[in-house]
Structure P
Amino acid sequence: MNGTAHAAIGAATGFIVANTLHTSPSTTLFLVGLGGVSGLVPDLDIDGKLREKITLSHQVIQLVAQLIGILMVIYSFFEGTGNEKWFGIGIGLVMLVVSAKIKQKHMLTITGIGVLLGGFSLQEMWLILLGIYILIASFVSHRTYTHSLLGVIFFGIIASKLEASLGVDGVYYTCLIGYISHLIADLKVLPCNKRGIKLFLPISSKEI
């Protein structure tokens with residue numbers, strides 16, 4: 001199932017939760033949007049359009065890293081002394097080499113690190129956990145751990161922390177149901193899916 005369908009189903013779950021809780025119009029709109037996003041989250045394991053929408057262009061990262069590397073080499077050469085000078089130059093050169101190898105597929109990993117650091121800086125547990133989730137998603141294959149019960153449980157914890165932080169009723173159920181709706185829509189039993197999901201990883205790798 002494509003991303004548009006997943007987002008629509010997720011948004012519908014947000015609308016249902018909002019109506020069940022009789023929320024205000026503004027909260028209803030928020031939950032609808034949150035449901036749409038939650039319905040897309042499992043597909044962060046795809047090296048494609050969804051990743052590109054939440055990550056910076058790799059050209060931007062390359063340029064920033066290269067500039068930092070050049071400045072570090074110049075500063076170390078003129079201002080450094082002894083071993084510190086050559087150590088600084090070495091780090092700058094390593095940054096130049098590594099930045100030249102940065103590809104778009106690495107951007108989700110970099111984004112996860114950024115979200116994780118942001119969570120520590122803001123002391124927001126849900127943001128820290130989301131950063132960890134994004135990092136995991138950047139390394140796993142499609143329709144594996146983000147599409148499993150482990151993924152549901154982990155994202156449910158993120159959702160509970162987010163609701164506690166925002167103090168908005170319905171956030172937890174919207175996020176969790178929106179996420180689960182994605183997994184249901186990807187089941188192999190549906191005629192629109194040629195592949196299923198490995199729901200019981202790591203215990204079983206059988207697609208259902």
Structure Q
Amino acid sequence: MEMFSRSALLTIDVQQDFIAGSATISGTAECVPAMSRVAEAFRVTGRPIIHVVRLYLPDGSNAEAVRRSAVTSASIVRPGTRGSQVAPELLPPRAPALDPEVLLSGRLQQIGPTEWFMYKPRWGAFYGTALENHLRGLEIEDVVFVGCNFPNCPRTSLYEAGERDFGTILISDAVSGVYQRGLDEITSIGATVLTSDEAVAGFT
């Protein structure tokens with residue numbers, strides 16, 4: 001487990017509406033098995049996992065301005081709906097549902113010994129959240145990313161992590177929307193790119 005001894009896994013926006021629901025993101029469903037394998041490797045070795053989610057209020061008041069019309073005209077990851085829930089393949093057995101009251105208050109919802117749900121109000125997982133303090137409290141040095149739609153939230157979150165002097169690792173086959181130029185660009189700022197097979201092998 002040496003490669004990931006000071007690492008935490010962030011899963012980004014792996015929610016039912018984005019997998020096969022009202023706002024499906026192409027390629028996300030196909031990446032879920034790789035995401036699941038990486039999450040299980042972190043879980044069985046007791047490494048932290050934070051499942052980062054979006055929750056859009058019906059009036060769009062907590063969405064980016066450019067998304068408000070889409071959010072108000074359709075139910076997209078609306079609190080309390082099935083579409084807002086994280087893919088069960090990524091979660092521990094008997095994991096609870098998202099608790100909107102806890103999450104929208106800015107608190108993390110613990111779902112396992114070293115596993116949490118966390119709500120983010122914008123593209124990046126660090127913007128306006130308790131994530132940095134949570135990771136510092138766990139003595140994390142490196143952040144590993146899997147999730148939904150690389151050009152938007154995973155990439156923004158990776159840049160935010162780098163700005164805070166965390167090491168950054170992206171699992172290329174466990175993130176939808178990946179493209180080669182984007183991978184080249186994140187490696188140019190110091191990120192490491194691994195496959196899910198390479199990541200899982202890093203625990204043995």
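Here are some notes:
- Read-out semi-axes √(5λ) of the Cα gyration tensor in Å, computed value 39, 21, 14, structure in P, Q: P
- Largest in mean count of other Cβ atoms within 10 Å over residues 22-29 among the labelled structures P, Q is structure Q.
- Origin of the value 1.00, where FRET efficiency 1/(1 + (r/R0)^6) of positions 166 and 190 (r between Cβ atoms, R0 = 25 Å, to 0.05) was derived from one of P, Q: Q
- Top of P, Q by distance in nm of label points 7 Å out along Cα→Cβ at positions 14 and 30, largest first: Q
- Structures P, Q, by Cα Rg over 2.2 N^0.38 Å, for residues 38-125 alone: label with the highest value: P
- Structure from which -9000 was derived, helix-only ellipticity at 222 nm (-39500 (n - 2.57) for each DSSP H run of 4 or more, over all residues; to 500), options P, Q: Q
- Here distance in nm of label points 7 Å out along Cα→Cβ at positions 62 and 78 was derived from just one of the structures P, Q, and that gives 1.5; the source is Q.
The numbers here are math on the coordinates, done by the rules we state, and not lab data. All values reported here derive from a predicted model rather than from experimental measurement. Cβ atoms are built from the backbone, for glycine too; each structure is taken alone.
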